[in-house]
Structure P
Amino acid sequence: MRVAVIGVGSMGKNHARVYHEMEGSNLVSVADVNGELAAEVANTYGARAYSDYRKMLQEEDLDAVSIVVPTRQHWDVAAVAIERGLSLIIEKPLASHVQAGEEIMALARKKNTKLMVGHIERFNPAIIELSRQLHQEKLGTIYNIHTTRVGPFAERIRDVGVAMDLATHDLDIMLSLVGSRVTRAYAETLEGIRTDHDDLFTALLRFDNGILGTLDVNWLTPLKQRWLSVTGEAGMFKVDYQAQTLDFYSTHNGDQGAVKESLAIIPCEPLKMELEAFIDFVDNGRKPPVDGEDALNIIRLAQTLVEFSRRGEVIDVAELEKS
């Protein structure tokens, strides 16, 4: 499959590398407004470089494209790629706000374009194993799912807040693991510290099946942490996203306290799995873990949480949907 990458910054250059290494894909070209950076990446992986993605899409014979530009540019770039009839993967979030996401989806449906959104944590092997354990009901009744995604501010991120940039990872994972819709939610944010947007985001969710979800997300903490825990009647699972580990702590040990069991996880590169799923989706039509509609629901939830946090109101999702 003849592919190209638009935007070869920190994440985009990894897309180019993985396409170059993968069987089943041929990296034809890359584009970036930084022409020197585009040329450097292209030379490394034997592709052609462009400083104008429109020119690249017009001149190159492509099957698919990765869109790895700043979030606020997703709509503009995706629209051109869709009009060219290309399959595309957009790095999460789908768009910077719901209206742009809806417009991307409407155009993709109109042009019958295959679209996948790169929620990379779905491909973390520790999350995949956790999902398997939960489906086997190893915890029994689940009470709570908690996520922490904090760390220092990345200067390159200026176009969206931490809820849209980072919490969309955790909202997606929560919804996929819990398998239930959110019925009520409340959030608080701190804004204007590092950006003009929300820099700290804390949320409490109640799911339709009674599970509670809590999120702690910011880019203010000097130490980078990425972990998730699920607590149930049999104990607690804890995932370290960065280390790709999954530990189980049992509650049934009498006076001995919790006993830790580390489950066997085979480390892998989630981006490689993500792009393999994209190739499979384009070639064979196999539904990806996160399609455009799934991703649209995630940014709708994130945007709603931020909007209601500014008003200091609890979100009654059922009433909101009626209106």
Structure Q
Amino acid sequence: MEKSEYKDAGVDIEAGNRAVALMKAAVKSTYGAEVLGGIGSFGGMYDASALKEMKAPVLVASTDGVGTKVKIAAQAGRYRSVGIDIVNHCINDILVQGARPLFFLDYFATSRLDPLIVAEVVSGIAEACRAAGCTLIGGETAEMPGVYATGEFDIAGTIVGVLEREDILPRPTVGPGDILVGLSSSGPHTNGYSLIRKVFQDVPLETVLPELGIPLVEALLARHCSYYPVLYPLLPSIKALAHLTGGGFIENIPRVLPENVDAVINRGTWTVPPLFRLIQVRGEIAEEEMYRVFNMGIGMLAIVDKTHVNALQQAIPEETFIIGELVDGNHKVILK
């Protein structure tokens, strides 16, 4: 093979081609009849003619990442779970507006491409897309020496979904007297990892801490839950949803509240998982900051008319918690 100046500069085109070859089967496993073309095109093509059957289709799009959770994944050499994380995070973000996912695009950037690592991340992305009936329609792998340190990588994703305009959440009927129903998280999901890494910087990832009973790495790389399979069929009985991501309770819940309404959270109504208490104690973190940074064990919050609460809880095949209510106020969260 001829000498490559580009490769000498740190970019290996052949490594990128090998990564594509390794991930091709996983990507194609998400395809349905809507996909036109395939891997290798300049842009992904999706046949949207089925949307003509809808009365007033609204497209919903979101882009996000998984933050510095990727550093823990790189340190541990476990990559598939962060691929699942990025998809489920984005699915939840458009679910809170009432949308079902159509297609997803991913972005993977690193200092030097390792085809096996790229393929493992994308396999996780494809796994989560298949579970949601979402097409992985395209993506990008970027080798960027000098921008990323050796061994470091980052991922991001963009999702597009659809819903009927009349079904957009939150509904205009959200108001005082509505009940807040919480669904459990699997852990920190994709938020607060810069603080988490600081708190545990001197603790080996394989350490089994007494408070956890499992290796620290397993607790920190627990997959971000997707609430789509459980909640999407129940959206007609839900007034609003809040995905408790960056900003925790304090920043996220007001995003779906009217200006003259407060959300009262009763903190004793669910058991906060031990990981969060461990983070708080080791980091000497104030209680309110914990609720501003982390989900504290509640990954998704549904706002429901009080007459629908029992039916909603019975329809969800996992434990849920009545964690508060809406009251007259000034568009803020009150922790009690």
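Once mean count of other Cβ atoms within 10 Å over residues 131-138 is calculated for all of P, Q, which comes out largest? Show your work: numbers first, answer last.
Details: P: 13.2; Q: 21.9.
When mean count of other Cβ atoms within 10 Å over residues 131-138 is computed for each of P, Q, structure Q gives the biggest number.
If relative contact order in percent (Cα under 8 Å, 6 or more apart) is computed to be 22, which of P, Q is the source?
Working: P: 18; Q: 22.
Label of the originating structure: Q.
With helix-only ellipticity at 222 nm (-39500 (n - 2.57) for each DSSP H run of 4 or more, over all residues; to 500) coming out at -11000, pick the structure among P, Q it was computed from. Kindly include the intermediate steps, with their values, before the conclusion.
On the way: P: -11000; Q: -9000.
It traces back to P.
Identify the structure, out of P, Q, from whose coordinates percent of Cα pairs over 37 Å apart was calculated to give 18.
P
Only the coordinates and a few stated rules stand behind these numbers; no lab work does. The model shown is predicted, which means the values in this text are computed figures rather than measured ones. Cβ atoms are built from the backbone, for glycine too; each structure is taken alone.
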